[in-house]
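A.B. asks: See the structures that follow.
Just so you know, all these numbers are worked out from the coordinates, no wet-lab data involved. This structure is a prediction, so every number in the text was calculated from the model and none was measured. Cβ atoms are built from the backbone, for glycine too; each structure is taken alone.
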Structure P
């Protein structure tokens, strides 16, 4: 993540904003501005923390406060409002993370604490986990920004997570692979396929080579970092029906597994396949109102099952390696 300093305030980006022209089209279709997983983190004795954001004309936004890695409260910022306050925070020094909306961009104007409260940055030594994916990783339908499946799993494990889920995107863009390659990480999770299938952006001929190349770019610097590759979760209309280039999700899961097997054969012992149907399958379709995206409860289910799979594979990050 980088921060653009504007006349209005500080604007977080989930790509290097100075190079956003390279992340075509239009800075990942504008989704790099959305602040999914972005937090304002600090150490303080405050009992009230107030945040001023640049107002938006129409949409409501939710912000969360997480204290010492545990959810504390949600504040709803209505359209045209700019101030939100987290009150009744516990006494004493604590680690605070204010989660910005996972649904919209945000420009932070100011942060105010109650009188006599201490404030200092904290050294975040938690293991670093990068999650790359589509809208199913960005999680617009989560009940609030700290309740996305990556955030829930990270809170459970005590990890620092970076959410690189971009709604309507995730087409194995090489610039994304280069960015992940250059970020410190103790675990990298990739979920690819659903928008490639929906947009017919890669064919049976090009999908597997693109996935292998994406992983190999990351491996240029993350030589021994565990990488999990998850195939798409269940989506009824895309399971069997072929898209414009002759792919469906069942075929894509087979290709993803085959790509992982090929790389295993080349000596990559730190690459792991996760079948998306074990994370969210046909039995869970009742939590998928649009037959594509889980609802808020569904994202909680995903978090639990992702944790289970990571523990089963013994790749849950426990200590920093950071080769960069």
Structure Q
């Protein structure tokens, strides 16, 4: 009888695309993986993989067998998670997708703390800024910034991020600080490229419901916020970015805020997950953990931070 371990190994090999990558994922040697797949083929009496020196591909028989193996592995995972749900213990692999900047600067640095709290949960984190279908890609959880569209996903608001306008002290010393948003027309700005054009800086007007978008120009624009942050710190111009991206540079004094008296737009941050995932302990505890990360600091924590900064 074909063993479940052999089925899981075949699925891992096909997903990885090679024996060596599957071996690294599983923590074994490539020769062990190759021998086990060969033994599986002998047990079945058919060739599952067509091997070349550079790649592997499924044979016709392998395609049919692999499709059923994937369902078996998925059902095993669901069965394991059902047991975990019954025991209320967070365990298993959690697949999370987040925006690049948010994942890199906020979520990723906090993962060791989550792992210390829940050592039986493993996390696969992918960072993308485009639309993702979590059901089609087998994801457990999405984290997104911005207004929510129509969706069948369960949503939980985690917090919000405000846009701040900053510049390096060297730039302010050389060019002065803008007094109003209209003054940006006479300043260099480093802007985020969207559809090949720099996005204007946004401010709230009137009672806060209307948004004024001010066109910008400058020597550099890019479609990566980290690149723009480095350019701003180097004194290349004024930047608009999320407060969580500016926090460290502001604390270090390599950037200072401008136009503080003119309110800017605030973007909500949500956790989104398919309805069949919301009761899984691993999803629940990670969403709770994200809510802790994005919660605004209490007055006591702000006081501690100010006192530590003076020492």
Structure R
């Protein structure tokens, strides 16, 4: 039994003629006739008396038609409810943002977004990627801003932009003599990385392609933030990789080099549960972010996407 068959039954009850009912449903008359017959066979009862002209419902058919009408009416109400929900932005929404993105991305767009949507209240929390994924799965978060792809069947990803990785090094490093740097020039000696659990750490190691299990200094520290790593480079020595949004042109210009093309980049996306229905929130969030992030993040096609899983 299908909703389409129920619609055919209601059309036939209204017009009391197979041809007219088929025309009202925009199908061929044999198609409607066949579907009505299949439904009658399924329920084991005749719904229409064909011996009269015009035809009319049988006593059982009248009862069936009344229930079918209620079912279709409730289905239309459900569609209206879903449509309203998709366009709804009023209320409170919880958003998880990875730590390597929160301090650089949020200040760019959040004021613009909140000013444009005063009835939307966001509760934002910095969380590592695995925690965001876990809380999206459990419906504890409505949305995540994070590095993708995730390859999770229950999560939906809406890509925003592709952010280049930069090399941040002390001013004595020979890499600063280069205009751009190839990943093959990076060595284990002097590399500072984020601690375990950060997706950016995994991406850094995927770019470097060497073993960091051996320590090449008598100081061992894995940073919790990009800014901590930058300070260790400035005050101690060595180098690290940073996302371009964390680059400060005033303070960092003498410490940074870009990679050769194709540049390694991370894909940054809005992530929601696959059953999340508030499309208006996704659309407006994406619009606000793209309006306030560097244009070349969106247009550059010469890059190499670095995964972290």
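A.B. asks: A value of 135 was computed for volume of the Cα convex hull per residue in Å³; which of P, Q, R is the source structure?
C.D. replies: Only one of P, Q, R returns 135 for volume of the Cα convex hull per residue in Å³, namely P.
A.B. asks: Now a separate question. Figure out for me which of the structures P, Q, R the number 11, 26, 23, 11, 10, 11, 7, 1 belongs to, where P(r) over Cα pairs in 10 Å bins from 0, in percent, for residues 46-165 alone was derived from the coordinates.
C.D. replies: The correct label is R.
A.B. asks: Please compute distance in nm of label points 7 Å out along Cα→Cβ at positions 62 and 230 for structures P, Q, R and give me the label with the greatest value. Let's see the in-between values first.
C.D. replies: Numbers: P: 1.9; Q: 4.1; R: 8.0.
The structure with the largest value is R.
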